[in-house]
Structure I
Amino acid sequence: MLSFSTDIQFLKGVGEKRAQLYKKLHIETIGQLLYYFPRSYLDLSQTKEIADCHSGEICAIRAMVIAKGREQRIRKGLSVFKVKISDDSGPMNVTFFNAKYTVDTLEVGKEYLFYGKMVSGGLNAPLIFPLDGPTRIIPIYPLTAGLTSKMVSASVQQALSLIDEDLPDPIPQSLRQQYSLCHLHYALSNVHLPSDPQALEIAKRRLIFEEFFTLALSLASVKSRHSAATSYCCQNHNLEPFYQSLPFTPTNAQKRAIGDLCRDMSSSVPMNRLIQGDVGSGKTLVAAAGIYAACQNGFQAAMMAPTEILARQHYDSLRKFLEPLGLQLQLLTGSMTAKEKNLAKQRIKSGEANVIIGTHALISDDVTFADLALVVTDEQHRFGVAQRAKLSSKSQNPHTLVMSATPIPRTLALMVYGDLDVSILDELPPGRQKIDTFVINSTKKKGAYNYIKDHLDRGLQAYIVCPLVENGEVDMGLTNASDHAAELAAKAFSGYRVGLLHGKMKAKEKDAVMEQFKNGEIQLLVSTTVIEVGVDVPNAVVMLIENAERFGLSQLHQLRGRVGRGKEKSTCILVSDNRQEDTLERLNMMHKTNNGFEIAEYDLKARGPGDFLGMRQHGLPQMKIADLSSDMQLLMQAQEAAQQVLAHQTIMTEEERRLLQNSVRTMLRSVGDRPN
């Protein structure tokens, strides 16, 4: 009997050369082979008669070989073979190219299964399967050059025959019974060599559950390592003065999130929380309440923003919330003079300043905090892990609050931010403007420009967003910001103050342009997606996005959030000449709703989690069989089961406990997060 740890070269037909090919697919052991799942299947169980097949259709046909023609050499390197097959409904020609061996193995008078796409002359280069094969549902694997699905399938079949049918199962028996899951051997056998469609579904359900279950336990393991005691236990928090000083009533979602913060910060374990909310949902207010609670206990709080202009914006907002309550705020950015920086650092070190807002300047080696209890990071995906960690390292296990305006479906947020507790702001404060969104093609662009000019003439401002910075960068035929800004300034918007902003500009140049736009010195800002996360300009009320089909929906929603921040009615115009039905449906989703979470759910289903957020950078392991966008019910069940295990409510043997721990270690290694 083989075990999961047995080297793959123990299998017949897998020599050193083929083992190297398997290694490219990260397969070196029997276990890794059996957990290398098919990407799709050919279902040969539903066959069609020849007379019922139409050109362009993919068909599985059960037919007899009645004649084989001779090899025809069309040109050097290309041979064609004609084979005639027949069933009860009539005959058909099958054409093979450079396939002498395949044709030689076909026996006249014998029936086979032919699978392929119909053309006007019959079948071209179909796949051929014997009628006495082990299964009619054929697995198709992701491959590398030199390996075929047939080779992988043969290796899998051999491995399954050589491992113990009662092999150790990482899901405890009590949980398998509770959630109606099959045993591991049955699951592996039927995901690779399904006996019928129902058996395949039973197998997939169990393996998807296992993957989610192991992931949930892995994330809990990561979170527990972040739970060293903190000396900043903020149990003294009376938020009544904070609430009374506000000129408005916070939303229920904001109150819930503030409650989460206060509860976390009063614990001896450091808070590690994500506040996730749509554009304009009031995350800064929630952060201000947390900062006030930290300062009430005699500690300091720091907020780090990705750009200088955003840091200044937060500084201005927090001053309005916190200065009336007696707190001392300090700004620290790279553009301050040496004298200003030194004075700021002295105030931070002495504790005179108890609220510090800044950019990367906060993590400079010469910045020392007196008593830093709370670290707030805005738009955390703009910072590297090391930068966030460096700010936290300036204190002894401080509380951490992360803010993000990128809407992520709740279930996905639990996966992406597995080491964080998540609070979601799913209400907009009263008075927030709904942004009217329209989808047009370029023939209507002149009218759109006139619409923008009408607003500029009234003293308002607008954005035009382009997918590229310069001509020829990445893709021809797309609008680039540099040329477009020059052309608009010379022609359509001649006489208006047109500015340019893109990611290749230096930080100081970008901040200077945004400052000019904020101050009204620029009327029309032509930009790339660098404005996706940016400063509030309430006077900017129209946004036109060129080549809108090139952006993800969540990104379009983020861009749209740059307008609608004042009292004036705001508009977003999406320009696309792409007429494909799915593209138009996607863009019309922007017309239908302003709800970022609805858009994120749709985007996740349309693009899948891999493209949705660049999962790798968030430490989410690559799912082998589970699909975060469609297997939600199983995800919830698996998380429920993981909670039972963590709460010691699951009956399991020592062997089952050991297997489960091994599965968790394997998953943690897959994202480079090795357990201690």
Structure II
Amino acid sequence: MRGSATAPNSSARRRTVRTAGALASAGLLIPLLGAAPSAGVPQQAAAERLQGAFAAAADEYRVPQSVLLGVAYLQSRWDAHGGAASVTGGYGPMHLTDARTALASAPHHSEGTEDPRGDTARPAPPPKTAVPDESGLPARLRTLPRAAELSGRSADELRTDPAANVEGGAALLAAAQRKLGKPLSSDPADWYGAVARFSGADDEATAATYANDVFAVIRDGERRTTDAGQRVTLAPEPGLAPDAAQLKRMGLRKAPAGETECPKTVSCEWIPAPYEEFKDPNGNPDYGNHDLSDRPKSQSIDTIVVHDTEGRWEGVLNMVQDPTYVSWQYTLRSTDGHIAQHVKAKDVAWHAGNWYVNAKSIGLEHEGFLTAPDTWYTEAMYRSSARLVKYLAKKYDIPLDRQHVLGHDNVQGTVTSSIPGMHTDPGPYWDWQHYFTLLGKPFHRTAGPDGGVVTVAPEYSKNQPEYTGCVKPGEKCVPHGSAAVRVHTEPRDDAPLIKDIGKRPGGQDSTIDVNDTGARLSTGQQYAVAERRGDWTAVWYLGQKAWFKNPKKQPTAVDAKGLVLTPKAGASEVPVYGRAYPEKEAYPAGVPVQTVSPLPYKILAGQKYVVGDKVPGEYFYSPTFDTAPHKVVRGKDMYYVIQYGHRVGYVRAADVQVARSGS
């Protein structure tokens, strides 16, 4: 035996598992390296080695294969990610965690110059430099060393060899089953408690939600080709009824649901952000870390903003409970999809760096403690997040599209000076296509080639643009699936990238740095077509014609149609704004007039941009702890929300004309 979790096995069986592991590892390298299977190895067999690794590990550790496959699917959808770690330091198909190997040095919200509140009516707080304490990692972030101990595999094998990783996961499940005093049964229904334990959750509701999801996958079955070209199948077991009563005997805590606003299909607890009055470092009155409001009565909630914390769960929770710092409505945990709510949806959190967006949005922070963005997100977190977003969208009538479900990196700076400091999370590795598929709104072709609009929709695993800066500036990132597509000034690979004069006022070129959004389209975003040449498509982007490769055999965008706008007749150009504020005549006495400041961006005559909402100019005045002077100011000026570049923008309705695309 290689560890206490295993039953006695023959040396022949150990050799079988070792061989299966080596073969699976070799097979997984084939698609990554672009090589063909070795002589004498059928291509079909090479593509099914991971399936064999699951069978071998299940046999050795006496774990039902369906349980092992179901857990791995919820962790990673069976992807190996080329050995790259997840946002919580998890590796391989089983998401075995080794967080200490890549512990973050700084939290996401302490980087950059962005004022998370984004409103000059209240002075920005001084930047925080303290890093939340990351010591004492919980067991859920240290499963890989435990798997190494149980399986006899080295930590390096468990990180880099998918078959060994599966073996380590099987060893952990078997150990959990034994700890619960249960036999290593061949009936998947007997493994509910072990699956719940595998999640690493410390509360009963989260463990139950995780286990229920795993057994739902087993009941429904799954079939998928992984990011490394491996075909894996889990046959459905529709009549499976697990012994959920096991959970009650595990001694897990009951998380306080409190005042949470969550769907019943997720685990959610109330960890409130403070609304407190205090003195700033200069002794002046101050308060934090959000604003009380009465949404949607006072103003609509029309946007959901997806963030990546770049900080570990415990440290991020400490941050949001600090009254002198930032806030957001929800945090989601990577390992098991657990949700904590901090700010009521009716109130305004400080999260997006743009007060207009903050006042009309809900912010979701997704756990990730690595400073290097070349990481991936667990299926458990994707599913919890999608369920929460569907619930919020239905409750507040928010359209499920990419002009209403934004990444933080899609939020525009309020004024010219704020553009360079805006954040870039969740970055190019967030799988928007998968996320929207879980939302029930996958991106697909909706028009013919004359539709006049394209929806960005590359195949995530095959779309691997080169990035630098994941670990060190200028150093190449590990090849990885991406939701982003790069745009050039001409229809050729070696043409310069599109420049972003807002991000780089000096006119410097955009780069392939992982945090540079200057020349980047993102999955689900829609743009008006400017021209087509062979395998290349041009769209209107940042006031320019931007080209991206879009071959028919592997398209990175699909045809669509919709409303587009262009400058009104006779206008040579119109300004773009970072917020939709009212005209000065709309402000009542006692409320300072907010300048309607155009950004350095223009829409030139003949250019077209895809239209989202038409909204009134609106400003939420909230500079004091006392809510009595709070007021929502609305004007007569109307604005259109548009997809201008990588970020959204706003244009005055009076400046433009709107028409159907393709006309």
Structure III
Amino acid sequence: MKKTACMLLFCSAGVQAADNNLPTISVESTRLSDVSGEEVKSADLAEALVKKAPSISLVRRSGIANDIILRGQKKDNINILIDGGKIYGACPNRMDPPTSHVVTNQIADIEIVEGPYDVENFGTLSGSVKVNTKKPEEGFHGDVNLNAGSWGYRKASATLSGGNERIRMLISASTETSDQYEDGDGNNFAEQIENHAPMMPAVHYKDNFRNLDAYEKRTFLGKVIFNLTDNQDLMLSYTANRSDDILYPSSKMDALFDDSDLFNLAYTARNLGRYSKRLDVQIYDSQVDHPMSTLYRNSSGPDSANEVIHSLDTQITGLKVKNAFDLNPDTELTIGVDGSRRNWDGLFIGKGSKAMLTGKVSIPDVDTDNRALFVEMNKQIGALNLQAGARYDNTSIDPDSSSGLNDNDYTALSAYLYGNYELDQSTSVFAGVGRSSRVPDARELYFTNTMGVMVGTPDLDQTHNVEIDLGVEKNFNDLTVKGKVFHSWLSDFIHFNASKMMMGNAFENVDARIYGFQLSGSYFMTDDIYLDFGVAAQRGRKDNPLTGQTDRDLAEIPPLKANLALNYDYAPDSSARVEVIAADAWDTFDSDNGEQELDGYAVVNLKLDHAVTDNFSITAGIDNLFDRTYAVSNTFQDLTLITAGGDIMLLNEPGRYYYLNVNYHF
């Protein structure tokens, strides 16, 4: 039975202080558990997050590799961590966001932290998504999944895990492919482009590629954990992602491939002495290689003689050391150092009539070096849990010296205080205030397009966020409810100015604010039937319009979104679910920067999990039961999208989708 003391999907999650009597740390978060078992429809992490968390909205880019918005923030304004390591996409057009480099079948659980309450990691401006992949277990265990769905979707994955008390190993692999999905009107990718831009054949897919598969994806995860002694562990892991021929219909290019490699080494020692209850050392390295091309479009000419390729790669290497110890039985202190170097570069390659583009640099081999110190304290005072933290960052951003561009140096002090007070056994209130920062990235500073216009702005200031969060959680006999409100003051927020695209230096700093609320919970009608619900909304406003503009609405602030699901656990390990995901009309938007009004929508999804035996189960589902035609992603011109007659192309969501997953585990 899935009924638990906390909300099924919107429960408060904390970090338990190990080996002492401290209670759960007070920072509130949303924890999604058993992701690999629950999210079997596809490998796309972004789609899974949107279904489970009302504060997360989708940015649709393709059939796979989609992006997310967390409580009105996107891109570098939120941190995506995989087993504690950072990964960045290489594409300036967000074709390969961090969420695309790990797949759901490899994920154990996810923690979503909303707000500036993370001082351990570089660049957590307004929230973080912490992904934890599966860990090997003792004994011998296996898991095999076969999945089929509409539009030729096929997926196979397998995981093997085993070992003893001294060494445990895990390997997991998957392969996945799909045709182009069709929207509710029956239009695939090629037809959506043709319907939007009938008089622009250059951006259409060539006749021999009109029915090309949407993508092909293969992944691998290998992990080994050594118990060196009774109090020392060493973990090594490697994750590989190989995606080929990924179509991005609303853009002018598609990805030839998207390859990523993540290496992680983590050492933990416990109870080393009075001043080291737990010592953690982590080294990680992630690399992404992403060439996008006009190969499949008419613009590349006959036999692709005039193909244009934009080749980009990025790498980040990081080291973190932190040490936790008890000041007294009710107070834990953690001190640490954190450092990383990210390299990012890109250039254009042109053929035939486009040969003059070859060698033109888009991102000039930029290094971003960060060095930081941080400290956190967790304290229990009666019914009050307190957590406080501070971080000092020193960051330098250095483009290749031959570019003639200026270096940038930034320093920042981040800090927060968060408390949770139990009024009684069924009621708690929580509040937090924090300040955080993030530096501009190489694209925002230095990016140059094919026409030689420097879209980046080399003298951008870093962004600061000062935020207040307030909330209450109440448990009744059969009902759990949690409500939150927040207000975020953003100084020197980095925003794209579409009015300056042709002139250059299109990114600029502006002061702004985002505020909103979230309500979530569960209602248990019986021991076997329960309702999960969540609703979130936010608004964003610039203090003043951008240069040459009048609209003060912040871009990419989704409208009110609601998740509602009725669950029935009709047998052990078997359940049925009816889910509704709905959103209000997107009628408050940044028209000066390409956004447009979107209709509201409500889609119904059905899902059945049935345990045939202790080792064999079947999952069947229908998404978008009523075959609605709708779009969830707006058209902010920070992305390069197809424009025809002054209108930017909206990419519709998939229509009615059937899927079936067969699982065998031992």
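Taking helix-only ellipticity at 222 nm (-39500 (n - 2.57) for each DSSP H run of 4 or more, over all residues; to 500) from the coordinates of each of I, II, III, which one would give -7000?
Checking each candidate, the match is II.
For percent of Cα pairs over 45 Å apart, which of the structures I, II, III scores highest?
Checked I, II, III; max of percent of Cα pairs over 45 Å apart sits with I.
State the single structure among I, II, III that was used to calculate mean projected area of the Cα convex hull in nm², for residues 264-647 alone, giving 25.9.
III
Of the structures labelled I, II, III, one was used to calculate distance in nm of label points 7 Å out along Cα→Cβ at positions 88 and 328, giving 4.4. Name it.
Only structure III yields this read-out.
Read-outs throughout are calculated quantities, based only on the coordinates presented, and are distinct from any laboratory measurement. Because the structure is predicted, anything quoted here is derived from the model rather than measured. Cβ atoms are built from the backbone, for glycine too; each structure is taken alone.
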